[in-house]
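What follows draws every value from the coordinates through simple rules; no lab data is involved. Note that the coordinates shown come from a computational prediction; the quantities given were computed from them, not determined experimentally. Cβ atoms are built from the backbone, for glycine too; each structure is taken alone.
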Structure 1
Amino acid sequence: MAKGPWLTIIGFGEDGLDGLPAASLDALKCAEIVMGPVRHLSLLGDVPQQTIDWPVPFSDGLEILRSLRGRRVVVLASGDPFWYGAGSVLARDFDPIEWVALPGLSCFSIAAARLGWPLDTTPCLGLHAAPLSRLRPYLARGTRLMVTLRDGAAVDDLHAYLTQLGFGDSILHVMEALAGPRERISKFKADEAPNTDFAHPVCVAIDVQGAGESLPKTSGRSDAWFAHDGQITKRPVRALTLSALAPRHGEHLWDIGGGSGSIAIEWLLADPSLHATCIEADPARANRITKNAVGLGVDRLRLAIGVAPKVLDDLEHPDVVFVGGGLSNEMLAYLTTLRPGTRIVANAVTLEAEALLASAQAIHGGDLLRIELAQNAPLGRKRGWKSSYPIVQWSVTL
């Protein structure tokens with residue numbers, strides 16, 4: 001096997017060889033084999049190197065690439081391979097001493113240059129292999145976004161999605177084959193999209209406008225955002241619970257007794273680095289949790305269908321645990337054996353569950369908080385306070 005890097009990842013654009021810097025051209029000349037998407041290989045023209053089409057699914061290409069270890073291989077990747085590109089997958093799959101990367105301009109950089117939009121304040125999303133619902137947390141009047149789409153047909157899906165949510169006044173800049181001879185930029189309102197075909201690759205800049213409802217940025221969002229059958233941690237209690245859970249960068253949450261998934265979903269909305277697994281025994285509720293998560297842009301929520309603590313052994317270890325249902329001595333005994341530093345927050349409504357939390361707090365420490373809420377309601381011809389059931393919350397760091 002050759003010493004040092006045998007694999008070069010080259011950022012390749014729609015202008016083909018004309019847009020490559022000298023270092024990338026030299027790497028191509030020295031290569032024995034060039035792998036890449038059919039579209040990119042076609043832009044190379046006639047080359048002496050052996051070429052291999054990168055197959056679908058993408059993982060099949062990794063198997064081929066592993067079999068070429070030790071030969072001089074170039075992989076062509078769109079634009080900047082490390083911005084929603086193949087570079088991060090290749091870097092994860094191969095040792096750092098095996099590869100070197102020569103990035104090109106990302107489509108977002110080119111789009112920003114065409115429109116004069118500052119990249120440092122413009123969210124950029126890769127939706128070429130992700131659902132459009134990931135846009136949902138960003139949709140607010142006056143926001144500017146840039147997204148990649150899987151193909152030209154997805155432009156129709158995008159303007160239909162925006163219009164359905166009340167953002168049909170949004171201005172779309174549809175940019176095809178940026179920086180190449182086929183480059184074309186079309187501008188129109190989402191609800192007035194022209195009846196035309198768009199060619200892959202497509203990047204769309206969105207100036208969000210319209211009367212659609214924006215998703216609040218803080219926890220304790222209205223219950224109306226979540227489909228539920230009554231089994232939901234209500235808004236004020238959810239806000240207090242998320243405060244107690246205190247999400248921190250990269251942490252993983254177990255939400256036991258997911259109900260509607262509102263706790264796990266708000267946890268994920270707090271930061272894109274966060275992870276969560278919902279544990280729910282009822283299949284109908286589990287299905288509803290998935291729909292809520294996808295609809296609110298956090299399709300990364302994982303789901304475990306079953307009864308805790310039986311299903312917990314097979315899950316990735318948590319940093320934080322929330323117990324919103326199914327509280328029992330067995331569950332508390334299991335949770336208190338988790339690794340030191342794990343944070344646990346449990347809510348109880350019944351006297352029996354309160355007694356369990358009081359006993360756990362006496363043994364393991366932590367804080368007990370009693371939450372009593374009341375809302376105004378009709379009282380004859382006047383109004384009075386209607387109290388909700390009090391909630392006792394135990395929070396502890398093991």
Structure 2
Amino acid sequence: MYGCGAESMNDPLTPYGNRPMVTPIVHAVNYEYRDFEVLRKITDGEIDGYTYHRDDNPTVRAVEKKIAALEGAEDCVICTSGMAACTLVYLTFLKAGDHLILFHDTYGAHYKVSLILERLGVEITWLDADKSGELDRYVKPNTTMIFIETPTNPLCKIIDIAAVRRAAGRSGARLVVDNTFATPFHQHPLALGAHLVVHSATKALGGHNDLMAGAIAGSKEDYDKLWFTRQAIGSTLDAYSASLLERGLKTFSLRAERMASNALAVAQWLRGQPKIGRLRYPGLPDDPGTAVSHRQMRNGYGGLMAFDIGQSQEDAKRFISALRVIVHAVSLGATETLICIPYLTTMLYLPPERRTIFGVNPNTVRLSVGIEPIERILEDLNQALNAV
């Protein structure tokens with residue numbers, strides 16, 4: 001393997017052995033070789049080293065190690081976006097004739113990727129996350145992958161990872177868990193039986209709305225396979241974005257803790273509001289997923305929730321337009337509290353009939369709670385409800 005560790009930076013960048021507090025941003029596209037024997041050792045994986053940015057980059061590699069540690073994984077591959085990470089998984093481990101089980105309750109862009117996979121000969125079954133307990137009915141001898149997201153996007157439904165792993169094992173299927181909503185602060189899918197964990201690192205891991213990246217954590221064997229695909233298609237993250245991601249990781253646990261605390265307070269407040277319809281947050285005692293979330297989540301239940309506003313999409317629009325602190329924007333996991341109507345934003349990738357088939361309504365909103373003082377968030381929600 002070409003790049004094998006940040007330690008290879010010590011020679012040229014830390015000549016006196018004292019390491020910088022921040023991983024240097026190495027913008028180099030290519031690297032000079034001392035001699036042909038060094039080149040051979042690098043390309044054969046005998047020593048740490050770098051040849052070309054598409055293969056590996058020391059700044060990127062340093063961040064990969066940090067995310068692997070967060071997820072309890074042997075290694076991690078970082079690429080240019082969350083959907084690039086998901087697509088990398090599909091292209092690496094699926095082939096024509098394989099059967100993939102996906103859930104409607106995942107980020108909408110998976111639908112577009114699924115159309116490409118079907119053209120390549122992959123058979124796909126779409127399920128509602130509420131049917132995750134009935135997976136035995138849908139697993140086939142050729143089922144080679146089950147891809148889930150829990151809590152789900154955007155309704156925050158909870159899927160039992162260990163139970164899905166048992167169902168996947170009956171056909172030898174690979175279980176992939178998108179951990180973007182939960183983050184490794186609240187959930188460790190690998191410890192629950194998942195083979196791979198994916199992230200949109202654009203979200204809570206980065207946390208500041210200023211970078212785009214995706215991450216895949218798992219075994220060293222799977223890392224090698226994923227690295228091969230990433231190198232082949234050229235989706236390696238740039239060094240500057242990797243540096244921003246590393247900076248975000250330094251405050252990740254602090255931000256995740258504050259977001260979860262704020263979100264629980266918001267969810268508890270929303271429960272008593274007559275203009276709020278169905279409310280989904282796994283930290284509430286009456287949430288349908290609370291029993292499973294108590295088993296597989298920790299340190300709280302994340303910063304995401306979904307709820308219905310009023311009786312129509314116009315009610316939801318009036319509510320959002322009246323907000324002053326909370327920001328109307330897509331994405332999630334940021335320091336700012338963000339809100340959107342999934343039917344009009346994150347689910348635009350789906351045909352209209354597929355946007356509502358698993359429970360999303362035109363007046364459903366997704367709220368990603370940030371780290372602002374909780375009083376400011378609650379005051380803003382309260383005054384905006386008066387507009388509905």
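Brief remarks follow.
- Origin of the derived value -7500 (helix-only ellipticity at 222 nm (-39500 (n - 2.57) for each DSSP H run of 4 or more, over all residues; to 500); candidates 1, 2): 1
- Structure from which 11.9, 38 was derived, Rg and Dmax of the Cα atoms in Å, for residues 211-282 alone, options 1, 2: 1
- Origin of the value 1.21, where Cα Rg over 2.2 N^0.38 Å was derived from one of 1, 2: 1
- Looking at distance in nm of label points 7 Å out along Cα→Cβ at positions 243 and 299 over structures 1, 2, structure 1 comes out largest.
- If you line up 1, 2 by relative contact order in percent (Cα under 8 Å, 6 or more apart), the top spot, with the largest value, goes to 2.
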